[in-house]
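These are the structures in question, set out in turn.
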Structure 1
């Protein structure tokens, strides 16, 4: 395979990655608190020891560098459920991850578990400012309120305070499934300026029209790449035919 074919293959791999990210965004357009992902690509330049054409001292390829998140907030959707909360600002709720370590989410659809603790709709226990789950006494399930500062109160007073945190670089958060993230080696910082709005949820910030437009652009780019590859094959076949005639 010649250099031009490798270049087209590199482009098509990048397009496939873009399409996968777009498809994931579309699949989560109705997921509470979901933030659309965007692929990040980087140029990879390879030095040519024996240039195939004058001036071709290097060849530029596409390197898949990963994904980043669009941190723009989603719209507020009122639900009337006092246990539903939307995070107003660049912050995250702290939950107990699958490995027992803290994980982070913006999905504020909360409920009371069968063991009497606050948890997410995915069944992950909410952690309070003390690092421990917040227990709800028997008989108080329908009387729980969550304030803007994350304090959870019942008829007898405060039961705990939700841990609201922020990060220096949200793009380094690592998705671990169920709309949760791990810190990716970063240290979570308390977010005193971040507020909660109870009685509603943050919708996904995915815009279907934007994702559909990008999907069309990817398909057109892929078609152009395929046409270029066919042209290369035709040129190669003609070159072989002419060489055969000369022989």
Structure 2
């Protein structure tokens, strides 16, 4: 396979043709990069006309980027930074339901929700519907069942994904979250519980990977719109 059109910054190589191949532009993972490195990557992508979704972005980076691009949007809860628009709000389609088991699971759930929105999906974020208050999940079932795909974000034992998959016809993307006391092992208990879910139709992303869950959810959702595969 020959290399596509790329910009080499020596510490990062920007893939300018990702959207042509996959239908969606490359995202920028900021954690572990210096402020200068992350800023340079984002700025170079915008120079090339690429809309940017930057994950795990800190407040300091957001301030620097807003100084260059006043239209940049930053969400401190999910640590998502967007610069430029991939899909205008009025053109979002389908429906992705993102469930947060508890308030402590909101950062990962919101990362999933905003990612799916950035990539063109209509999203409904439904909070505090974990199994400890399962009546609240039942009350929101009509909204959840209207979705083409469901993201279930939960820490502790991670039971929300399996319970939800037994109640809806849509595929469920399980998002384990690193919330919980000692034996939750930073989300490992939720991850293992979701991987061993007895309900069919459950797929699992990594611990706290709201971006991965939202990206996959949007892919599935937009297949129903004929927008999931690049020309």
Structure 3
């Protein structure tokens, strides 16, 4: 699959785990550029009271949807309507539905029939019908991060403190996704991925002038090689150890 340029991510807050939200965004970003990020829910509900901080941090637009009938939410319908509106604009090449509900199966089928790439993200309990209606389905249980990421609820005290562990985690994700047959990844490709997921990334914040210097500073974590390029200079590649 070639890299996608305009990805839409739609999150059903009633049917996903807040603790996995950032991991989903990191996973989706390995496929290309996310341009629309929306989360749907009745934010007046007690069960969704902790979502506000994370949505703000990840720059995800919160879409309010009141429950018109007690005991039944209208979130899924609001998400479907928005998805079809965005589809008809004909400017997006991929849609990601973050939910574990089989009610989204007809939407996934419609999106797929329209020629866009369809990705689902949900728990392993997600019905097979929804999973199979997507081009790709990612289980939330498989998206655990290897190292702590500052800014999460478990590390609120560190939200204003640079933590290079986050960059190690992103470098590993890039390695997992982009490695060639020899297990190496182009450093430039990894840098592009990191900037896509963390727009404020700057090696100078961690005391390095460029990403290659950061990699060389951790020989216990990374093996680095240089390859000749067609033009002048060389291509730097790395693999995780």
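So the values come out like this:
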quantity: Which of 1, 2, 3 yields 21.1 [mean count of other Cβ atoms within 10 Å over residues 76-83, calculated]; calculated: 2
quantity: Kirkwood radius over Cα pairs in Å, for residues 132-219 alone - highest-scoring structure of 1, 2, 3; calculated: 1
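Values quoted throughout were computed directly from the atomic coordinates according to the rules given, and no laboratory measurement underlies them. Everything quoted here is computed from the prediction, not taken from an experiment. Cβ atoms are built from the backbone, for glycine too; each structure is taken alone.
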